[in-house]
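A.B. asks: Input: structures, listed below.
What follows draws every value from the coordinates through simple rules; no lab data is involved. Treat the numbers as computed from the prediction; the structure is a model and nothing was measured. Cβ atoms are built from the backbone, for glycine too; each structure is taken alone.
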Structure P
Amino acid sequence: MRRRAFLQAIGSATLMSAFARATDGNAQLIDTLDLAGAPGVAIGVVHDGRIVAIEGRGHRGPADVHAPGPDTVFEIGSLTKTFTAGLIAVLASEGHLDIDAPIGRYVDDLPHAWRDRRLAALLSHTGGLPEYLDAENFRTLMPQALTPREIVAIAAARPVAFAAGTRHAYNNTGYVLLGMAAEAVGGASFWSQLRARFFAPAGMTRTGPRTAVRDDGDVARGRFWDGAAWDDSPPLAAPGATFSAGGLVSTAHDLARWAVALDAGQILAPALRARMWRPAHLVDGTPIDWGLGWKIEGTGENPVVAHGGGTAGFSCWLRRDIAAGLTTIVLTNQNGRADPAAMTDALLRTLATRGVVTP
């Protein structure tokens, strides 16, 4: 019965109340958002295991007059890390790897100073590895079809940032290594494992590396704010440029389906989710506001967890309030100006006025 309810919840019938039109005489939720220069935005809302809103506004790109739809493809950048963390958690639960083991156990030929960094530290951004991606090379690396080993080589030319577990600093290099570890023990490519374990069961038909998602024209194009002017033709992100740290594209509908799947406990068991959403600690016992792959707001058994993502032309934010049973998704086709986290706050205020959540 629970499986049947899950499948019904992710089906297209649940979109009847939402996309591209007002309902019950109310203005669309998306009308409350300030696009701040973004060509367009797509949002999704999941409440109590059901998709209750999928809306789009604006344009799919600077030169595209069509509005984003429920299945319009956006780059989601570092939101990919939540899927990477989920895959590592599942592989660990099946005995394929140990989250508390050093990365050198699973990935060969790493710099000596990296080998003892635990997977858990990489997941919580406390591993102290050198960051391969920075403000100087961000836009030049994005379109490059790098291999994970080429990314390792870029990072290896830089010094280790700090001793593992002594600080917290957001890090992409560690998540590339996690994807390499998953490939070493999972029996398939990183992308194939995500598709088999997560995307296919959740009905996510338009999520994957850009090269694996059909370009039927319903694909957003981005713009980049450099602090002074807009670049309306930033490079598309090649999946290899960020790999398991940020190589996915997705849609508002697919991410809403993912939220439904998480709520149903069909893909990640409650015990796994609890571990991922529990605050990590530094070696001196200091708690941080990150778990395994998720930023954490609040404490207790039902925290608020979130993650964003950004590429040269896109940014997004996904937030899950566990106690309220509420997930909000904001996808924009710009980077550098509009803040999808701030858009999420505005969306939550509107949901509160409509009685969906308690302010």
Structure Q
Amino acid sequence: MTTQARMKFAIDDGSTNVKISWIENGTLKTVVSPNSFRKDWKSAALLRGQKVFNYTIGTTKYTYDATSDKALSTTHIEYQYDDLNLLAVHHALLQSGLEPCEVDVVVTLPITQFYNPDDCQRNEDKIEAKRRNLMREISLNKGELFKIVGVEVMPESLPAALSHLLNSETSEFTRSLVVDCGGTTLDMGVIVGEFDDVSAIYGNNEIGVAMVTDAIRKALASADSDSSYLVANELIKRRHDMAFVRSVVNDETRIPDILQRIETKIRELGDQVAYEAKKFAKNPNRVYLVGGGATLVEDAIREAYSTLGDRIITIDNPQSALSREICLYHSESGADALAEPLMLEVEENE
């Protein structure tokens, strides 16, 4: 009798969204699941087919609530080791559409948490804290959850560029800068050759898309439109879709101010990321942009490294690049096909 191997999920469990990838019948699939949880439970849905996700951890009740202005903040580094991280990972697993079962997961930590800043060695205490957190008990009211039986932890950022580096014409002396602008952190690393060596790493817990999100939440509140972090992030992404903008802003006279505020904060974020990048790696041979903020900072990075031209590459679907690459790296059989990432977003009628 042969024992069937457990499914393995690669999970980039970021503070704003959880990106989860797995291989199903030879196809690499990815789901991007936003984080938006509040305390206490929701009442049952009125519409058929609409699911309610009410969770319990210990004695505390939580629910997934996409639009509530009471949504708990996940844009802080402690998120990596607390209830909200456990909630986010289990909620993302349920979005896979697969039947709950025993699974192994490979999750991530920001570079500044995964490595000791003084000697660039693995921070085993924080890696173990992350692993233990995800092994804790959690339950879903009127539902079944996946059972996490094995947890591996990898660093964020650098693996996201793995396929690009292996398929590029690099010499053993090529220095590639990977810039990962996420929700809460800015992580960077310099890779030598085709991942022959990692020559330097950098992490900043103060720079991330949350700089834009927090400002936009305040702007929305001043327009009588208090919102969740998820809605604010969605507005940043869909700021050119006026139908969506009007659906989330109650005082329409404030729309021009809010849109201007978004553009101003995006420029500020880009300027900060570009400044830190140049300070960290003055003249790399290539630059790879990954993470949820990649498209927001791309113009600033291109301006900072103007001589590189097309050697500055924003990786396709940069937000979910890390989970896809980790999934392929840990897969024994590889993938025959690549499905477009499924983005779980805010519906206009919520």
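A.B. asks: Figure out for me which of the structures P, Q the number -9500 belongs to, where helix-only ellipticity at 222 nm (-39500 (n - 2.57) for each DSSP H run of 4 or more, over all residues; to 500) was derived from the coordinates.
C.D. replies: This figure was derived from Q.
A.B. asks: Next up: Thinking only about distance in nm of label points 7 Å out along Cα→Cβ at positions 62 and 94, which of P, Q has the largest value?
C.D. replies: That would be structure P.
A.B. asks: With FRET efficiency 1/(1 + (r/R0)^6) of positions 158 and 342 (r between Cβ atoms, R0 = 30 Å, to 0.05) as the yardstick, tell me which of P, Q scores highest.
C.D. replies: Q
A.B. asks: Follow-up. Given structures P, Q, which gives the highest value for Kirkwood radius over Cα pairs in Å, for residues 206-285 alone?
C.D. replies: Answer by largest value of Kirkwood radius over Cα pairs in Å, for residues 206-285 alone: P.
A.B. asks: A value of 16.4 was derived for mean count of other Cβ atoms within 10 Å over residues 270-277; which structure in P, Q was it taken from?
C.D. replies: Considering all the candidates, the number was obtained from P.
A.B. asks: Turning to a different aspect of this structure: Have a look at P, Q and say which one yields 25 for relative contact order in percent (Cα under 8 Å, 6 or more apart), as calculated.
C.D. replies: For relative contact order in percent (Cα under 8 Å, 6 or more apart), the value 25 is produced by structure P.
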